[in-house]
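Read the figures in this text as sums done on the coordinates, not as results from a lab. Quantities reported herein were computed from a predicted structural model and do not represent experimental measurements.
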Structure P
Amino acid sequence: MKSIRYTIILISAAMVGGFAVLVSAQGYPSKPVRMIIPFSAGGAADVPGRIVTQKLGEALRQQVIVENRPGAGSTIGADLAAKSAPDGYTIFMISNTHFVSAALHRKLAYDSLNDFTPVTQITSAPNVLVVHPSLPVRSVKDLIALAKARPGQIDYASSGNGSTQHLTGALFASMAGINMTHIPYRGSGPVTSDLLGGQVQVAFPGIAGMLPHIRTGKLRPLGVTGSKRSPELPNVPTIAEAGVKGYEMVAWFGVSGPKGLPRDIQLKLYADLVSVLKTPEMGRSLQAVGQEPAWQDNPERFFDFLKVESAKWAKVVKASGAAID
């Protein structure tokens, strides 16, 4: 008899708990939501993140507050997000860098895939291969030929060892069968300064920051790193169509929550984000900062995308030889 009563109590408790979760999800959000962006304020990652976050707040009818937690290749922000309560009031801007860092660091306090609940991708953007006009090349094939004639003598700059820019260049060199010398900087700003000054001759930065310099002729674009041409640079071929078949590297951003995020909240965030991303206004706003809206059919497809990205960047990092103890 005691066993039966105990079983009834357990079932009742489970039902009450399930009802509480359902009620919580239906009333979500009842207070401001925190968006952790693991990069510095005002940077190439922060700007599109804030554009989307503002509109997400309008869709949720609740304020979404950006909290910048930069440092250590986005691992500081990721660690905070992974350890946050899975109640929908902390969400996290995930990107390529999340998986680059997972491959670079031997030990992290979280699992880059399994300690997060996927919601959706929000943006996509290729980088651009640019050279200083003093370098006597006008195409990707010209650059490859010159690099083969001068092995190790052509420098390419990046925003840091193990950064997306570094690995974009490393993959290019590997697939093109050339040897270029990597020059790591501390951030994109110094890269741009030395590139414009001719101290370094090649780089693979984001498109948005390069457009003014390309339009004034201070830098020469040879190819974009995505699978299709950029609307901002319609006359510049992709690196793949310019001679390095199969080459594709695209920077992207997305939204995830901590592991254990309730399904109803996950789906609500997904639906509201996609509704925002589909608007012409959002398309124009993101295009102005060199990004394009991007999303998957559902959160499960986004998780499949993340698994592919995790494996890809692990392979690229290994090939590059980059590592952080």
Structure Q
Amino acid sequence: MGTATRPDAPSAPAATAPRAVEVRGLRKAYGERVALAGVSLDVLPGEIVGIIGRNGSGKTTLVECILGLRRADDGRVRVLGLDPQADRGRLRALVGCQLQESALPDRLRAGEALELFASLAAEPADPRALLAEWGLTGHRRTPFAALSGGQRQRLLVALALVTRPRVVFLDEMTTGLDPSARRTAWGLIDDIRRRGTTVVLVTHFMDEAERLCDRLVVLREGRVVGRGSPGELIARHAGQTRVTFTAAADVGFLRAVPGVRAVERTGGRVIVRGEGPLCALVGAALVARGLAPTDLRPVLPGLEDVFLALTGEEGA
């Protein structure tokens, strides 16, 4: 999937720019297990910054420490210039969050939950408008326990936004949503950013990270192993372009094509790896030899390749 450039996407943080979130040398261990090993990151106002990594890489612990829900063993955290431990009361009015393990009382209705959260804010968003935006108008009177997994997820995101936060943290926001609902959610997150809210997004979906995020932080075993825009990470870490097709004939001659670095075969399936206008050059070479595979297609490097390169092939 190619990286789309958004005209409203801010540039990488300048050294003197004010930070919405500032983390320096954050460390956290649970007994012998190190969850965070000196993590540092910056988020500028108005950005959407994604945190990606395998299960157990420290993503949720990092967000919980930033929010003040866990106390780090060492390091410094500031959110909008405030200490999340010492200034928890002041931050509560400025920050919204939807955490992976969030839940509500079973009998609390969706509309009641939004109205309750709105009553705690000085200038809340309209609860009914949020119900409509997140496709929950028909479930306004539905108890939390009776909502489906996807409906619960949408309600929890709406609750994170009802206070009009300056910074919102979304942990696996679209888990459990169908493809149509996911794309609707993406559009709503774009709208939230345009209104001035900074977004920190934890996700396992690489298409989501590439579509939404201005910059990404990649974690592996509690350490930052990559950072940059999706395009920068792809260019730096994703590896070679591939061209795939089916052919019974010997295609070893493709190794002489400019830009080709490897030709691999698995049964009748051929994978050509290399750089440059690979698909055009490989196609031309095949046609010149009287071969015209109907399933010739390029496979461009993407964030999934970055994820595998930086976090390892094996699951955590």
Structure R
Amino acid sequence: MAMREIHKVDIAICTWNRSQLLADTLKSFSALNIDDAISLRILIVDNNSSDLTPDVIRSFCKSDFATRHTVVPLRETRQGHTYSRNCAINAADSDLIIWTDDDVNVESDWVQKYVQAANAFPDITFFGGVIKPRFKTKMPRWISENWESLKGCFAVREFAGELALNQSRLPYGANFAIRTELQKQFQFDHRLGRRGEEVLGEDELDLFRRLLAAAYRGQWVPGAALWHVIPEDRATEKYVFDYFVGQGRALVAKGEQWHSDIDLLNKESRSEYRKYKLRRWYRGTRVWVSHMLRSGLAQGQAEAMTQ
């Protein structure tokens, strides 16, 4: 594939019932520095939101930002993040598509860094950037003490330097870019990704692994940074538990489940959950958090295999 110089960029955001977070994300775009040679569009896919999301999108379409750049409102009626992402892909008309989420604040040079990298490395097809956490409230101690195990729940991603991406070093969905021509050939797997309240991820990681398996190359862009906003209701045990239930379901979708005995998985989930609830009162956080994560993983696998 002949890689062309970047002149047209699409930023794609898929959203569902996060109107206030989305409003803050779109507001952060006003600080973006965009070179005059770049034509920029924002693709916003509303996935059946029932809150004020449509109002937020309409307001953004009338903003000062929209007088300088193009805003494309889209709607995907099939519930699911991957359906929404593929809706954005089908609407893309650019040289480079940059993906982010509806709960971030971007740095002013975020787009420029990706464009510069894509032009500097014409043989590279996809890129990833830094995701830093921004907790709305003070980070709970049980999270800080188990940060290495839990940071994936909050989509935090950071590597040092301009590294080549590989199967064990990949970007996260809130911050990556891919040449649009290739993205249209490699869409997202509908079996993966979030669906409503169901916390099932892995869709972008699956995409990157397929790209690498097809001999395409990726590059880390440390300067392409943004902040992931973490509201109070995500800094909770319930959110983390549900996240790992989703990770368990993803293991089944990838064919990587622990084993095929559903009854044993249910037994493991109940046993680990009892240990989590009991030891939470008299053991250190590293002990009871590990039981909570294993319980969620086992439950997610059992649920996915039962369906």
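One table, with the values for the structure above:
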read-out	value
Origin of the derived value 18.5 (mean projected area of the Cα convex hull in nm²; candidates P, Q, R)	P
If helix-only ellipticity at 222 nm (-39500 (n - 2.57) for each DSSP H run of 4 or more, over all residues; to 500) is computed and equals -14000, the structure in P, Q, R	P
